[in-house]
Structure P
Amino acid sequence: MCGIAGFVNDNEPKVKDNVLKNMLARIVHRGPDGEGRFSDKHAAIGMRRLSIIDVRGGDQPIFNENKRLAIVFNGEIYNFRPLRKKLIDLGHTFTTTTDTEVILHGYEEWGADVCKKLRGMFAFVIWNRDTNELFGARDHFGIKPLYYAKMNGTFMFGSEIKSLLANPDFHKELNREALKPYMTFQYPAIDETFFKGVFRIPEGHYFTYKDGKLTTTQYWDADFDPSNETFDQAVDNIENVVDDSVKAHSFADKTVKVGSFLSAGVDSSYVTAMMRPNETFSIGFDRRYDETKDSTRLANLLKLKNKNGKLTDSEAFHTFPKIQYYLDEPDSNPSVVPLYFLNKMVKDAGYKVVLSGEGADELFAGYEAYGFDTKIKSIRWITDQLKKLPRERRYKIAHWLKNKHFHGQLHLYRNLAPARDCFIGQAYIFSPDEAADILKPEYNCGPTVKEIIDPIFDKVEDKDLPEVAKKQYLDIHQWMPGDILLKADKMSMASSVELRVPLLDKEVMRVAGHTPSKYLFNYKDTKYAFRMAANRHLPEEWATRPKLGFPVPVREWLREKKYYDEIRSVFEEDFVNQFFDQDKLLKLADDNFNGKVDGRRKLWTIYTFLVWYKLYFVDDYQMDESALDKCKEPRVYVVGY
C-alpha cells in the first residue's frame, strides 16, 4: 500500500526528479516507510510506501528482467501467489515476493488483460521505456483513487490531487461545474473534479498515454444476473464467499498487525466474526451517538479484544478542516469525522491494516432508500406481490400512485416505479431548484442530475432486472466511488493505515449478482439473505439490526451557540459572496439555529465546501508532514543524462 505520483514531459531527468520529489512530499502520509523515484528523458514515476507485504524487499519502482518496464503500485492483490506461480511457470524471473511484481510480469505476459486476472484493490502505472508509453489501471470498484491532468505540456497523475499541485505545470482553478451537482449529491458527483482539468480514472478501467493522447478502456463491470437458486442455496453461497474473501483480505507479513473495525451494525460485525482478529476498534461521541457499548458487548460475546475511543465535540469539530484537507475534495458526509479518528486510533495502537464492512449495502441491497419506507409488514408483503407484475403494469400503478397521499404510498411508489424516476443515490441534499435559488448565477451550472445518472441507468435499461438491482448498479458507479470509497481511502491513508474491504470484492460481487433480488430486498428486511448468512456467526440481535451509519452530532453543532457562531462567521466572510447569496445563506443558518427549520444537511454541505475552498484556494494550505518522514534513504533512479 502506498501513494503514487508521476508525470510525462521532456524536461531534463534531474529537473524531473526534483519535481517528483516535491510531488511525493505532499503524500508522505500515504507511505511513511519509504520512497522510490525513477526519472528518464520522458517520464518520472514514484511512490511513497506503506510496507505490508515483503516488508524488507518490496521497494518500488520495480523493474522487469531487461529493465525496460517500471511499475509503481498502490493497493493489494489478494490472488498474487497463484498468479506468481503461473508466471514463473511461464518463464518469468522474480526479484521480490511482492504483489507489485506480479502485476508487472502479468502485464508483460498478458498485456491489458492482466487487469481482468487481478483480485484486489489497486491503482498502478507502468512506464515502458522502449515505447514511451504509460499504462495504468484502477481496480474494479474504484477502492483506490487515481487522478490525472494534462496541463502546459505535461501529463501528470497521482493517488491524491494534492500531489499534482506540487508540479510547476499545474494550473490551479476551481471547476465551477462541480459545485451545483455537489450540493445535491453531497460528494464530487462528476468525472471532472473540483479542480478544473483534473479527472479520475474511472473504476474498472485501464488507460494508455502515448504521444500526447490518453485512451481509457473499461475492462470490467458489475453484473446483475439473478439465478434460480433456492433461498438456502443463496445463503450458503453468501456465507462461503464472505468466508473466502475475509481470509484472502487478512493476509500480511508476520510483522504487520491486522485488526478490524467493529460497529453496532451487521457488516463490520460479520467481517469481524469471520476474521477473529487480535483486536477490534470502535469509536463514538462522549455525550451522545455512542455505539461503543454495543461494540464492546459484541466483542465480549465473540471473545475478542475491543479498543474503543470517545470523541469530544470540540476535538471533532475543530479537526474538520484538517479532514477536508486530506479528502482533496469536499465531502459533506458527516461520517468522515469519526472515520478519521477511528483510523488514527488504529495507527496509534500499532496497526497498519484494518478490515471494514464497506460494500455490503450496495452489493446485497442494504439501503432503506431503495424503497423500505414503512414498518407495516402487510404493506411490504403486498408490495412484494405487486413487484411480480409485468413491468408495464408496475409502471402504470406507480404513475397512479405518484401524487397520492396515504400511509404506505411512498413505499409502494418507490418499489414499483422505474428506478431512474425515483432514485438518484443515497444522498439528496439540495434539489436543483433549491441549489439554484442560493447559488450565484455564474455557479448555477454544470451537468443536471439527469445528465449524471441517465448514462449509468442506460447501461442496464435493456436488461430484465428488478428495479432494486438498477438502483444498486447506480450506487456502485456513483455513490460508492464518489463518497463511500473516497472517504474510506483518504481517511485511512491520512493516518498511514491500509483499509481493506472484503465485502467489496469481485468474487463477492459475482455471488451477489447471481442472488435473486427477492431474497435480498423484501418485506422482511433489507439485504435479507446476507443478514441470514451473518446470523450463522452473530447473535440475531446484530444480524437483524437496521443500518445506522456513523452517527455524528451535526444537528447539535448547528444549534449550539459556540459552534454555530464559528460556522456563521465562515458564512459571513467576503469570499463566500462569490458563490452564494449570503443573505439567504445566513437566514437559513439563523432559522435552523432558532428551530424554525431543519436545515442541518444543507448548511453542513455548504459549510464543508467553504472550509475546503478556504484551505485550497484562499489560504493555499499545505499540511506540514515532515514529522512523518522518518524512512530510510529514498530509492532513486535518474537516467538519461
Structure Q
Amino acid sequence: MYQPLVDVDGFRFTPLVVLELASDTKEEAITWLLHRIKDTQQNGGAELLVEQLSPAAVVSGKDNPNLYLVGASWQRLLSGAEDLGLFKEFNDGSMRVFTYTNKHNFKDFKGDGDGFLSMAECQFVIKHELDTLRAKDDTHVPGYSHAKLYPGKSIIRRLQSKGILIQVFPLHEREELKRLSFSWYQKVKLSFQPLNDIRHYYGEGLALYFGFLEYFTFALIPMALIGLPYYLFDWENYDKYIVFAFFNLLWCTVILEVWKRYSATLAYSWGTLSRKKAFEEPRPGFHGVLGFNPVTGRKEPLYPNAKRLLRIYLVSVPFVLLCLYLSFYVMMIYFEMEGWALTIYSEDPTFWTGILLFIPSIIYAVVIEVMNLIYRYAAEFLTEWENHRLESSYQNHLVLKVLVFNFFNCFASLFYIAFVMQDMVLLRQSLATLLITSQILNQIMEAFLPYWLQRRRNKKMMRKSQKRKTLDDKELPLVDQARLEAEMAAYLGTFDDYLELFLLFGYVSLFSCVYPLAAILVVLNNITEVYSDAFKMCRVFKRPFSDPAANIGVWQLAFETMSVIAVVTNCALISISPQAKAYFPESETQLIFYTVAIEHGLLALKFILTFVIPDIPKPIQIKLARLEFESLEALKKKKMLEATELTETVQ
C-alpha cells in the first residue's frame, strides 16, 4: 500500500482512486464536486476523503493540475462492502453476505478490519459510492449552465457525458503488482496461472477470462494429441476425416459443459455465484427528453423504445446486411484470384508458381482482419447511435452485430469451399493460411505493439521526472505514479479477447477434421496470449475497476451456439466424405436423409447432456441451499419476534 495521505481536514487515508477533471474546469465546479464527495451520507454525500495531487508535480504546461486522489476510512469501506452485498468467507467455511454488525464472525477479519478487503474490493466500493452520488434538486453544475442536473441523477455520469470529468481510474499497488507480475508472466513455467492472485488484484471478471483462456488451452490438448499423428500419417488422404469429425462433435460439447461447472466452482469460492446484480444506472452517453421514471421515482432522460427499434430495424439491420454482402463480394474476388493462381501453376508448375498458390489466401486473410477492424468501429458507432439506456443492453447489441459479421467474414469462404466446391485440398490450404496469418497479425497487435508503446511511454516519463523509474520501482513518487498511469491506455474490457477465442474455437470445432494441426496452432497461440495479455494488464493498461462477475456472460451462449453449428457442419462434412457416399452409391437422397437424422440425434444428445449435467456441482448446490434455508429461518424468527413485540405493546 502507499503511504497514507492527509486531506485538508486532517484525516489520514490511503489513496486508491484517481479522479481527473478537465484542465480548464471552473473553480466553483471543483469546489462543489469535492464538497459533495466529502460530505456525509446523511447530507447526500459520498463521505469519502479527497486530496489534490501536489501542484508541484506539474512538470510542464501540458500536465493537468486537476488530478485528485480519493480514499476512505476503513469503517466507510466496510459499510460500503455491506451496501454492495459483497460475499466473504464465514468462520464455518461458507460464503456469506458481509454485514458490518456481524464482521467478527468472518474469516480473516482481525482488529479494525484493516486488510480484510482486498485493494480491488476497496476501489470497487469507492467507484460505487462515486457512481451513486446523486443530485439533490433540479439545478446545474456550478459554472456550467448547460450541464443540467435532475433530482436523483448520477453526478459523476453527468460530468463524464459533458466532458468535465475526463476519467476515474484505480491506482496500481506497486509491490503487489510486482509480485503478481513475477508469478504470472515474468518467468517461464509449466503450471497454472495464479487465478486467485489475479482475482485479488483485478477482480472476478478478468480472473474468469484468464481462467477460461487457460481452460480452453488445456481442453485443446486432446485434440492436438490426436491431430498431430493424424496429420503426419494421413497427409495425402484428405477424405479420411470421418473419425476425427465424430471426435470433434463429442469434444466441443463436453468441454463447454465441464467449463460451466468449473466456472461455478470458481465463482462460489470468490463469492460472486449467488451475489445479486446491482440495479443498473443509465449509461453516461444515454440521452432523451426529461421525464419521470416510474421504477426509480426520479426525473431522468427518457427515450421511446419504439424509436430505438426503428433505428435498429430500419438502419442497423440493413447496414449489417450490406456489410455481409460486401464480405461475400470480397470472398468471390478471392476465389477469382485463387483460380488465376491455379491456372498459372497448371501451365508452369515451378517452385515460384507453387508459392503463388498461397498468395491469394494470405491477401484474403489480411483483408478479413482489416474488414473486421473497420466493421468493429462502425458497429460501435451504430450501437451508440441506437441510444441504449443500459450498458448491458448496449453490450448485447454490440456483441450480436460483431459476432454475426465476424462469423460470416471468417468462415463463409470455408463453408463455400467445403460444401459448394467440395474441394478438401483447397479447404485445408485455406484454413491453414487463414489461421496462421490471423495469428501472426494478432501477435503483432497484441504482443509487439503494446511492448513498444510501454517502452516509449516509460522513456517519456523518465524525461519528465529526470529519473529512470518504471511502474515496478519502489522509489517512484506517488505523483509521478499517478501521472504515469493517467497517460496509460484505458483497458476496454475483455470483449476483443473473448472474440478472438470465439473465432479460434470456431476454426477448431468446425473444420479441424480437415486440418488437424489447427488445435496445435491454437494451443501455441493461447500460450503466447497468456503472457502477452498478462504483460499488457500489468505494464500497458490502466488498472481496471473490479468486475464481480459470476460467469463469462453472453459469451457462454456464443460458444454454445458455435458448438451447435459445429455439430451440423461436421455431420455435413461426414456426409460428403467418400466413405459415407460408398454406403449409398445409388441414392444421394437416402444419404441426405440419414445425415439429417444423425445430426438431429446428435443435437438431441447434446441438449440432453446439457440438461442432465448440472451447471453447478452438487456440493456447492447443497451449500447454497443450506444458506437459503438459514436465511428463511432467520426471516421467520424476525417476523415472529416483531409479532410478539407488537402483541406485548398492544397489551
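Can you tell which of P, Q yields -11500 when helix-only ellipticity at 222 nm (-39500 (n - 2.57) for each DSSP H run of 4 or more, over all residues; to 500) is derived from it? Among P, Q, the structure yielding -11500 for helix-only ellipticity at 222 nm (-39500 (n - 2.57) for each DSSP H run of 4 or more, over all residues; to 500) is P. Suppose mean count of other Cβ atoms within 10 Å over residues 255-262 works out to 17.4; of P, Q, which structure was it derived from? Working through the options, I get structure Q. Quick check for you: by distance in nm of label points 7 Å out along Cα→Cβ at positions 367 and 615, which of P, Q is greatest? Evaluating distance in nm of label points 7 Å out along Cα→Cβ at positions 367 and 615 on every structure, the highest lands on Q. Given a value of 15, 44, 31, 9, 1, 0 for P(r) over Cα pairs in 20 Å bins from 0, in percent, point me to the structure among P, Q it was derived from. Label of the source structure: Q.
With mean count of other Cβ atoms within 10 Å over residues 159-166 coming out at 18.2, pick the structure among P, Q it was computed from. The correct label is Q. Which structure, out of P, Q, was distance in nm of label points 7 Å out along Cα→Cβ at positions 151 and 263 derived from, given a value of 3.5? It was calculated from structure P. When distance in nm of label points 7 Å out along Cα→Cβ at positions 415 and 479 is computed for each of P, Q, which one produces 1.8? Answer for the origin of the read-out: P.
FYI, it's all coordinate maths here, none of it is from the lab. These numbers come from a predicted model, not from an experiment. Cβ atoms are built from the backbone, for glycine too; each structure is taken alone.
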